[in-house]
Structure I
Amino acid sequence: MTAAQPPQPANAAGFTPSPTEPLAHQLLAALAQHRMATTHQLHVLLRPDRTRQTISQQLNTLRRDRLVDFAVLPQAHRTRVWYLTAKAARLTRDWPALRGRPPYPVTSRSAASLKTPHTLTVLRAHLAFVADARRRGDEHGHLDWTPEMFHAIGDGERLVADAVMHYTLTNGEHRRKLRAFIEVDRTTMSSERLAAKLIEYARLWSYEPPAMGRRRQAGPGWLRWYPVFPRVLFVLTGATQPTLRNRISDLQAMVAHHPLVADLGRNVRLGAAVLEDIEEHGATADVWAPLAGGEKRSWSEL
């Protein structure tokens, strides 16, 4: 006898990936999008209503076809981390859903081992938003999160966002489309370097590409990609709560005292939260500290 499940919003299943699309296709697309993922992460991302064996069997079939391979995490109960082979990377490169995806696949065990900790943590943050969207009936699927997005900020330099998120809040017939730059901090860099990331976003906010010949660029460069400048969300993990609070305070100090970042903060929604709080309470819970000051709130209400 099974326990009764809590009622779900009428459209809650809408962004669980459709089983009418072959699971093999979805696995290849997800690995092309996210570079690598554990079996558990792919299970949560693509088939949360099926057994984990459903995912494992299909991954093993794809491996026999030399489309995916895995590396083993020896310190994590020999967890398998899956990635595309070079053959599959070529195959998926021109799929419509993946157009515009930065072409930096992970196609070897050595490359996978170097990128694993940060890449899997970024995907872990994505899964928190996916789970919350399913619970609420919002629209946010496995391809609505694009890691490692590059943007020019002038002087030949580029900002690299850990991810760009697309999310649609739904309330009956009302739909509200939101976007966010995501920065995932595992406490592997100094707090000062983390806060300096806000300067790069301020430069992106104000950067206007030079005119080329008779063609003139209308406004800042980010308008080429976004109708409005995305929110900037910092997701922190990997340290004690006091340490993470101090890092959020340093981000807030950067907004308060750096003139370019202060201008960004007056025009763009900026927030920070602890990954474990997002996972425990939900991504839309009041766990986000506004970097311009104020009480914690949902990321969508910053």
Structure II
Amino acid sequence: MTHHLPAGRAASGAYAVDVTPERAGWSHSSLRVLHLEPGGEHTFHSGDSEWIVLPLTGGCTVATTGVDGPADFELTGRTSVFEGVTDFAYVPRDARTTVTSADGGRFALTGARCDRRLPARYVPARAVPVELRGTGSCSRQVNNFAAAGVFECDKLIAVEVITPGGNWSSFPPHKHDEHRPGEESVLEEVYYFEFAAHDGIPGLGYQRVSPSGQGRGTDVLAEVRDGDVVLIPDGWHGPSMAVPGHHMYYLNVMAGPETERAWLICDHPDHAWVRETWPEQPVDPRLPLYSPPSP
């Protein structure tokens, strides 16, 4: 099983990235990245999964067959993942959906196999909570657009993380590969990366996943670049390291078999102490990189 998929390796048909449960070798989590030319459109059937249409660049119209009948949503989107929070649309399972973009763009489809068919919904950018997590060189920004407890889904959990150049994210290393009620949940996770260029020079970073003693013994040390994907079925994951001079973005998509939709993690015992140092340091002054629009 290859857990690091460089840009293009996970492409299929209309999608620049097409990670299905079958392709990943797990049961729930999916990620697609759709590129549309100006005036382009794409239709998909959600099947047994719930989906969120999330603009990475550009805006689009999302037309779907919701629980309460047809639903049409106009997504303003953004110029890039480093320029602003975006609005998004939720598409239920068993729905036919068409994404159309007048000016073109790139759109992430974050998905999870689920049981309940929830209503189609639109969420404006101003309603997305932006969290600053960690301090010092561990500072990062988290756009909690579909975090558990923030937005209702049946199984899907999805957030965006922006790490300033030179900082470490997903640190201390943590895992969620054991069912321990109230302490840790089982979640399959996808990381999708993009980087801010500097003077036209593309950015890069590094991602570590180490065996936890559970599951498959996933072991990854990868140099990651624009469009790369890392699959994490199990194991301690982190750090995610942004090289100096290049901000790093990653989209996290998580889902699993748990009855309760919750992000419950366990820190690596060798590095958990790092959290205790955070109150002693200021948050990186470069953050937040941006905030949601005013209501």
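No value in this document is a laboratory result; all are computed from the given coordinates. From a predicted model like this one, the values you see are computed outputs, not experimental measurements. Cβ atoms are built from the backbone, for glycine too; each structure is taken alone.
One of I, II was used to compute Cα extents along the principal axes in Å, for residues 141-244 alone, and the result was 55, 43, 19. Which label is that? Before the final figure, lay out the partial values.
Details: I: 55, 43, 19; II: 48, 32, 21.
Of the options listed, only I reproduces it.
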If FRET efficiency 1/(1 + (r/R0)^6) of positions 29 and 261 (r between Cβ atoms, R0 = 41 Å, to 0.05) is calculated from each of I, II, which structure is the one that comes out at 1.00? II
Say we calculate relative contact order in percent (Cα under 8 Å, 6 or more apart) for every structure; which of I, II gives the highest result? II
Highest-scoring structure on distance in nm of label points 7 Å out along Cα→Cβ at positions 61 and 197 (candidates I, II) is I
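Out of I, II, choose the structure whose coordinates give helix-only ellipticity at 222 nm (-39500 (n - 2.57) for each DSSP H run of 4 or more, over all residues; to 500) equal to -500 when calculated.
II
Using the calculated result 0.94 for Rg/Rh (Cα atoms, Kirkwood Rh), pick out the matching structure from I, II.
On the way: I: 0.97; II: 0.94.
Computed on structure II.
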